[in-house]
Structure P
Amino acid sequence: MSKEKTIKAGKNDYITDKVVTPKEKAVNTIVFIILALVAVIMVFPLVYMVLTSFMTKNQILSGHLTLIPDPVLIGKYHEVLSKGQFISGIINTIKVEIPVLLVGGFTSSLAAFAFAKMNFRGKDKFFLALLATIMIPFAVVMIPQYVLFTKLGWTNSLLPLIIPGLFGNVSMIFFLRQNLYSIPSDLMDAAKLDGCSYFGTYWRIFLPLMKGALGTQLMLWFMGIWNDYLAPTIFLRSEANWTLQVVIRSFNSYYAIQSDYALIMAASVIAMIPTLLLFFIFQRVIIESIAISGIK
């Protein structure tokens, strides 16, 4: 066990200095080495994908694991960006992102406010029923959704990807509700005394106070929509409506036959850049928001 050494710092102040034993140092070193190896294993495919995008076809198909491109080729990135299908995939994905994040973020925050600060009959039961839908995998509902959207005539458009998201995101509602519990309910009572309506209270008081948590959840939702593959594959028939991940799948089907893996990797790297930038820029905010929402 570790020992504690007490050092007298002043007349009434004492500083406790924890002394780490050799056994604890050895355990910490072993744990650090194991975690470092796991981190390398997890990151290696990502690093190899980036390096492969700069390799020649002969180097990729040489049969030997090589990490350093020789020579370094950057032409595949220009080739990917010059393809209209790839740019069209980005545009279609943005067409899904904008309405879903704007309207869906609003409806999610409004629902979270209702569940956190308003009192109505059966509130907890409604919330538990809503939360239970998280446990239903998409594979269970995708066939009924496909049949429904086909009868509505939506399966040849982006509507199946946009319309459901306009009604909110259950995970976002849950995290925003937890965040709102950390805001004093006295503000709600004060707004009532001032004659403010429920929506006015939400819009003028609580929405500005939870904008940090809302922004974090919108970033996570952005990443989910940007990387969504299964739903667009099922619902989108026309090539003109394909989103980015479906376009990359088509690249994989077409260019893998030609062994042009560098182009496929280059397309994947470009598609990965926005989500990586968002995460690395706002990772501290994202982690703090999730931690607070889970504890409060």
Structure Q
Amino acid sequence: MQRVEAYPHRAKAPPRVAWEPYLLLAPGLLFLLVFVYWPLVYNLWLSLFEWNLVSPQARFVGLGNYQALLQDPLLGQLLRQSLLYLALAALGNFLLPLALALLTLQVGGRWAELYQSLLFTPTVVAVSIAALVWLYLYLPAAGPLAKAFAALGLPAPGFLADPQLALYAVSLVANWKFLGFHYLIALAGLKALPKEVLEAARVDGAVGWAFLSRVLLPLLAPTLVFLFLSALASALDYAFVPVDVMTQGGPFGQSSNLMYAVYQEAFRYFRAGMAAALAVLLTLGMAALIVGQLRLLERRGVYG
């Protein structure tokens, strides 16, 4: 039997739109729009002009800034130095913390707690303060390192004055600053591994390098991925302050990198368009790095 509606003339009400989620997201979206997306768009627009930050007129040059950058041999030098800086960060904040965490597990007891406290202490120090501390350590005549070399009867190297050593000396500051944080991550990952699996592997005869490469590191893979990505992120975040405090990119630009070069182009040489173009290229490079990181995180072999 067909059902008869009580009010056939009444139309169905349209579905109600839930505005609450959008209202909750609005402050965050507004923040991103004002402080992230709009600066990106403005920087892209500025890269098409030649402007000295003072003149009221900006001359449109199109892709001229990009062409000048790609033809400048200094860009290749800055790129090599930036990649070397990242490689040193991966060495100091990825491999070294993992090795120290493995050694700490061998110590155990109160000594292990003491080592954790000592290694984590530099993490609470501000980056600028850490740079000043190492600037004092690197002093060529009165610094502690120079005195230590003199006590051994050896000439003290010019850590910040030698073009071959300046980049390594500056990168050591960032590595020292974040060593304790990444050390605790590696140590927590090692302590979270299932002990029954490790003990079963030892019973089956897995020792030494075989135990490390076939049992321990595969189980630790998720922690290693996070540790590696965190090491790269901290290196990118603090590629400016140590260079600015200690060397200002010298000697002869050997300790500079792409991030510090953007600052120099804009606020030292007053070439805002060139700095904006360099920032665009740097942003594209960082975007490619982020895509690579996401692909690494999405691999089933890592977390499966």
Structure R
Amino acid sequence: MTHTIEINSLKAWFLAIRPKTLTGAIIPVMMGTALSLHDGPFNWQPALGCLLFACAMQVAANFINDLYDFLKGTDRSDRLGPERACAQGWITPRAMQIGIGVTLLIAAVAGVSVLVSVWRSLPYGGWELLSLGALCMLFAFLYTTLLSYRGWGDLLVLLFFGLVPVCGSYYVQCFTLTPDLLLASLMCGLAIDTLLVVNNYRDREQDAISGKRTLIVRYGEPFGRYLYLALGLTCWLIAVVMTLRGLLTTDQLVWAASPYLLLHLTTWRKMVRLRQGRALNAILGETSRNMFLMGLLWSLAVASY
């Protein structure tokens, strides 16, 4: 496969972007925006800015991960996951550094557009969003270079794929925070964390060799297996709480949340049966599909209620 891809070509960059991972950036903004539609003051301009910022940051994080795992020697020949651009020689390290800079610049421009939209309604507000954006950029580097090797990845997913983007995309439209918003943030973060858990479950043996102390490396295969199961179950239970609070109807709980639970349980059974090896990459794809369906159906239900 390597010889068919020219160095630093468009195809190489497309593969480095990892388009399938963009669902993790889209879902939180979609859920936060759905809540703003439910509560009334929807504003498409900051919503679009948040979406562009989230997608650009996801791509930047992918580039950073690609480059620094290559420099650390983590992407070895025994890698089980999809091939990486720097390790395969598709993109040179210098070009990847430039790519990181460009995507961060795009994210910064998108962030400024959100600030401009906020300032139209709050002339003296929104400055806290600058700090939030800076933290997103800082932790994009810290995750790959330091924190993921110490088992902090799952917590960072809850923060930067749950709390920060869901609350942030809602706040720039409604200028407030609500208990339902916090529940949605937790639900989103837990669902997206299933993707990280599958990655770490598949790579547990290679991570142990590389000194990457993920939770699954620390606590073993059974822990990873049941962590994945628990995350999906908890997402559904949060939807039940939302129904009790009146955010969803009982019918919406059935058609908007229960399909995710059924798919999650089916995928979990396949994961347990496979246990190890490259075959788990199929579980990665199913997990991405499941969490996107959850975010989409939940958003449709909330926005239409």
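Rule-based calculations on the coordinates, nothing more; no lab input. Note that the structure is a prediction, hence the values are computed from the model and not measured. Cβ atoms are built from the backbone, for glycine too; each structure is taken alone.
Structure data summary
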item	result
Of the structures P, Q, R, the one that 2.0 was derived from, the read-out being distance in nm of label points 7 Å out along Cα→Cβ at positions 95 and 247	Q
Per Cα Rg over 2.2 N^0.38 Å, the highest-valued of structures P, Q, R	Q
Label whose coordinates, when helix-only ellipticity at 222 nm (-39500 (n - 2.57) for each DSSP H run of 4 or more, over all residues; to 500) is calculated, return -22000 (choices P, Q, R)	P
